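K.L.:
Got some structures for you, see below.
Read-outs: derived from the displayed coordinates by stated rules, not from any lab. Being a predicted model, the structure only gives us computed values, none of them experimental. Cβ atoms are built from the backbone, for glycine too; each structure is taken alone.
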Structure I
Amino acid sequence: MKTLFIISLIFTIWAMNTKTELFPELQIYCQTIESEFSQISEERKKNLNKIARFIKEKYRKGETVNLTFICTHNSRRSQFGQVWAKIAAGYYGFDLEKVQTYSGGTEATACNPRTVSALQRAGIKVEITKLSESATTANNPRYEVRFAEKTTSMILFSKKYNDEQNPQKNYGAILVCSQADEACPVVFGADTRIYHGYEDPKKSDGTAEESQMYDATCRLIARELFFVFAQIQK
């Protein structure tokens, strides 16, 4: 009983941590997300709660939470997942050193510029890195992502989910597209494998609805990952 009390106390202290101070425009964007939780279906909430339980269990044990978002090309949805999971963790007061987010694909292509633009429109600062000027990264540029003044930047680029940049064990694998779900019936090294799919905004590329579609997908993934981290504090 004493051990359980101490664990509970530690968790309560953690829950009271100071939230990450986001960039002003992004802060405004995020403040309206909680009011949209009612838009999430009960079926999807059940699935999101699986992710929340995984995170909560790891965090309460004092372990680093590693989340890898996986889609086919690591170009759109998985990149959104990596970024928004990290921002949600900061928004809800998690120790960002203890919550690490990654993304990967069943194959590597490039982080789509439309993905980058949607993140920027949400108030996130994204810039191409100098490293991308080299010949080896010309077709797969690296982007530096920042969402607050006092946090370490994130680097986005396309890679396979088992790339050396990503954790090889003790991580949660979140598959965000049906093709990746089918291609990876087993994700080696993962502590848990959860399929939670999203419609690919790629279908709007080159159309008048392109920006609207990417913004909607960006917002949807943000909303659901904020829901995940909000549940952990209940």
Structure II
Amino acid sequence: MIAVFLIDKPLSLLLCGAAAFAAGLAAGLSFMFMWRSLRIIWILALCSFLFNIFLVDGNPLISFGRLQITDSGVVRGCVMALRLFILVLVTSLLSYTTSPILLTDGMEKLLRPGRHIGIPAQELAMVCTIALRFVPTLLQETERIIKAQLARGASLDRGGPLTRIKALLPIIIPLFLSAFRHAEDLAMAMEARCYCGGHGRTRLHELNFRLKDALALVVCAAFFAVLKIGEYII
């Protein structure tokens, strides 16, 4: 995901997207399943594209009064939209193929050397696990709030953009209150169980860095290095 932000050419980003789709197919995910996971980001990608084509300076292509669509804006808009799609695709690929427990253990294992300089590896890993665990809970809570507001006669899909934004306030505010309530209940439950981090904790299956992990890391690094070098050559 970090390497995606170091690439600036649309062709290189398309190759990254193709590589992510190939990795998903190798993991047993269907193409349509991965494609559907991108639908949640298309509005944000479209907004990013529109902002860039109108606000980035360059040679004008089309003019609408004071607004101008520039060639540099079109390129930058495509780059930003592709980055968003690839980030969501890679994140979805990771969450679809790896359980939250394994993500936590892997992150803690990677951050463990940082404990000598004060980095709370286990606590950071636990925070990430809780955040992932709360995503489906918040989605269910959002669906429940929407149904409750519709039952009270709320209109969420009518009117102009401003009207629809105002109609979201009765959903967003209860959702935030529910999230804070869940967080407080979880904190009290962890405190009641005397949670004190990972001190002295053992695992049934210990993670070890093996040859295939090193090969995967080398292949990914080489792939992005070739793309970045290719940008300078082209």
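K.L.:
When distance in nm of label points 7 Å out along Cα→Cβ at positions 145 and 177 is compared over structures I, II, which one is greatest?
P.N.:
Values: I: 1.6; II: 1.0.
Once distance in nm of label points 7 Å out along Cα→Cβ at positions 145 and 177 is worked out for each structure, I has the highest.
K.L.:
Let me ask something else about it. Using helix-only ellipticity at 222 nm (-39500 (n - 2.57) for each DSSP H run of 4 or more, over all residues; to 500) as the calculated read-out, with -24000 as its value, let me know the right label among I, II. Before the final figure, lay out each step's value.
P.N.:
Details: I: -13000; II: -24000.
This value belongs to structure II.
K.L.:
If you work out relative contact order in percent (Cα under 8 Å, 6 or more apart) for I, II, which one comes out largest?
P.N.:
Details: I: 27; II: 18.
Largest calculated value belongs to I.
K.L.:
From I, II, which structure was Kirkwood radius over Cα pairs in Å = 18.0 calculated on?
P.N.:
Details: I: 18.0; II: 21.8.
Matching structure: I.
K.L.:
Follow-up question, since we're still on this one. With distance in nm of label points 7 Å out along Cα→Cβ at positions 153 and 169 coming out at 3.3, pick the structure among I, II it was computed from.
P.N.:
Numbers: I: 3.3; II: 1.9.
This value belongs to structure I.
K.L.:
To test your reading of the models, identify which of I, II gives 15.2 for mean count of other Cβ atoms within 10 Å over residues 25-32 when calculated. Write down the numbers at each step before the final one.
P.N.:
Details: I: 15.2; II: 10.9.
It traces back to I.
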